[in-house]
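Derivation of every value follows stated rules applied to the coordinates shown; laboratory data play no part. Keep in mind that what you see is a predicted model, and the values were worked out from it rather than measured. Cβ atoms are built from the backbone, for glycine too; each structure is taken alone.
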Structure 1
Amino acid sequence: MNTLRLKKREDRRVRAGHLWVFSNEIDTDVTPLKGIVPGAPIELQSATGKFLAHGYANPQSLISVRITGRKASQPFEADQLRARLSKALTLRQALFPTPHYRWVHGEGDDLPGLVVDRFGDVLVMQISTAGMEAWREYLVSLLTELSGATTVVCNHDIPARELEGLDRESGVLIGAQPNQLQVVENGAEFIVPASVQQKTGWFYDHRATRRAVASRAKGARVLDLYSYLGGFGLQSALAGANEVVCVDSSESALAALNENANRLNVSDKVSTIQNDAVTAMRELYEKGERFDVVVLDPPAFIKRKKDRDAGSKHYHSNHKQALRLLNPEGYLYSASCSQAFSESDGIQAARQNLPRDYSALQVLGSVRQDADHPVHAAMPETLYLTGFCARMI
């Protein structure tokens, strides 16, 4: 096994439980990164040569080491992989009544580089690191054995793989290519056609927030922005909303949304607008349209630190337009999946864009990723989905 040693005073974060080591933290004069095969197991040591952790390394990546264990006598091997997958599955089975959830959430489940979403008998897997890629074949066999799933699909067309020197690819690893995915969430059944699937197909992280929005929807007029397949809007319609308007720029996503509305027998309450969300909001405002509940769930406007200024402007613009569309005593649910744009950032964006007729913003609660996306207590990076519920007074 290769050994990598940290520079002096660079072990504090690792000792606190963090699972990443950056290339500039490694004493490459003593233990060179060059020559290590991407994904190879390593032993991580302090500057004095004391054992810190087991992990796997990649000299091509800024995150050069992902930690997999902290007992010197237990390097990461097949039995540990099995045990961690089993523990992750046990948690989800205890949390959710049907097999529709994120089974593995990377570092949150102590399995860095691996994401697995479950859609009944179909599993969609994303491997983002060379260290986890080395376990691909064994992973497929374990996933099917533990869950009884008949199909495993990989969706590896993600930028993170390029940073690790891996090919971007997608395809079926076992079973037949599914034409669609089935999702059961909060008692509602959705169909996700293969032609419109984003990322792993469904955003399970908002399950709890969709339930919260639906709880306020009875008798309400609801605006679902960046709607994708209408997870918020259609569940609001099922909960008794009088009218739901869903906005998305994707024609195919809205077509699938309408198909789901028909299947759920709520199509009479649901209308769609294909447009950029900010443009759509401006046009709705000019027409005098107002809503009792507005859901603002945009894509990540800030993917890198250098994007923060431009991305923040997008968030501010979205909040300005969304707040103008709220009826008095209406509710705004705002979410950010940009780790660099926090709940407090979002609250300030809303406060600074409060319409003149109102004196204050009441924050009623927080938005967080659901429990099948656990947060690693030593890694703030794993809390990637934040937001708030508020109303204007």
Structure 2
Amino acid sequence: MRRLPHHTQALRGLFATLLTALAVVAALVTATAPAQADTTICEQYGSTTIQGRYVVQNNRWGTSATQCVTATDSGFRVTQADGSVPTNGAPKSYPSVFNGCHYTNCSPGTALPARISGISSAPSSISYGYVSDAVYNASYDIWLDPTPRTDGVNRTEIMIWLNKVGPIQPIGSQVGTATVAGRTWQVWSGGNGSNDVLSFVAPSAISSWSFDVMDFVEETVARGMAQNDWYLTSVQAGFEPWQNGAGLAVNSFSSTVNTGGGDPGGPGEPGGPAACTVSYATNVWPGGFTADVTVKNAGSSAVEGWKLAFTLPSGQRVTNAWNASVSPSSGAVTASGLGGNARIAPGGSQNFGFQGTYSGTFARPNGFSLNGTACTAA
């Protein structure tokens, strides 16, 4: 066997030692590399989705000062909240996370709007992170309307104040106390010129809680500020800051609306069971496609305010739609009927379509649900 010269062996040993050192450095860099950055939103009404089912919104409606929120995997935190407004007036904003529809922005796959009488339960949970150097409330905002609207201001707003810091109070005046969802609350009632407001204020701070939203909806109906044939359109949780607010956080949020209970007025109504079939015809070319979708109501009652939920395969994105609004543009999407075609009569159907792009191999969605109930493929 040929023996390598001494200096060659030394060089090889030095090279091996260098490779080992580089490997250790690479491992340390990999171990300490930061996780993928969260999404920060500073646009006045900017929003993003989390968990494929909720919308986080900045919703800076009451001030021109900068506000930014950072969406996390399970909630959001307020990272900048400049300026202040008088504490005897409206707050600066309502940074929040929601399930449902808010000014045409609907969360993916939501069952809302849903008729109140057709909702068996609406469990929700929240975990808040509070700060002491701000004036704010931490609150749920629950919206009810006589129609299954997905845009504009609803008729009645329910607020649940889980915390209150500073000299602020709800709209209207206190009308008493009530025990709802196992807790005692101050009850305030009033209006802001565009909608009625019923507020429930906790006597001391609640940092985390799980409850049924319908307990508060039923209390609102009992007080004559809503009716059972109205619609629940969104369940929101966040903060109303008057002064500062940076550092406030929703650590986690969940909201589910279970339909089919109560007296939904027959199958096919929002919040009730819906027998349906879906036809999904496509025209595909390299990198693009159109989809022509027909939704048929096979039930015996009309579907009011129809919403068809489905998940676009990976790589697909909606660029425009007709005869329905489709949002978001990818992932779990919801197509919602527009004013003139928001109703599907028994045995009738509605048609809509959209154009999109795709990467990789084209595929069709493999499941559809109408107002929360699975449909069969035609």
Volume of the Cα convex hull per residue in Å³, for residues 136-359 alone computed as 153: which structure among 1, 2?
-> 2
Assuming 25, 16, 12 is semi-axes √(5λ) of the Cα gyration tensor in Å, for residues 192-247 alone as calculated from a single structure, say which of 1, 2 it is.
-> 2
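Which one of 1, 2 has distance in nm of label points 7 Å out along Cα→Cβ at positions 56 and 352, as calculated from the coordinates, equal to 4.2?
Values: 1: 4.2; 2: 2.7.
It must be structure 1, since only it matches.
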Computing helix-only ellipticity at 222 nm (-39500 (n - 2.57) for each DSSP H run of 4 or more, over all residues; to 500) gives -3500 for which of 1, 2?
-> 2
Identity of the structure behind 3.7 (criterion: distance in nm of label points 7 Å out along Cα→Cβ at positions 152 and 336, calculated), options 1, 2 = 1
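For relative contact order in percent (Cα under 8 Å, 6 or more apart), which of the structures 1, 2 scores highest? Could you put the intermediate results ahead of the total?
Details: 1: 11; 2: 18.
Result for relative contact order in percent (Cα under 8 Å, 6 or more apart) over 1, 2: largest is 2.
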Which of 1, 2 yields 1.12 for Rg/Rh (Cα atoms, Kirkwood Rh), as computed?
-> 2
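Quick check: 0.70 is what I get for FRET efficiency 1/(1 + (r/R0)^6) of positions 120 and 200 (r between Cβ atoms, R0 = 25 Å, to 0.05), calculated from one of 1, 2. Which structure matches?
Details: 1: 0.95; 2: 0.70.
Of the options listed, only 2 reproduces it.
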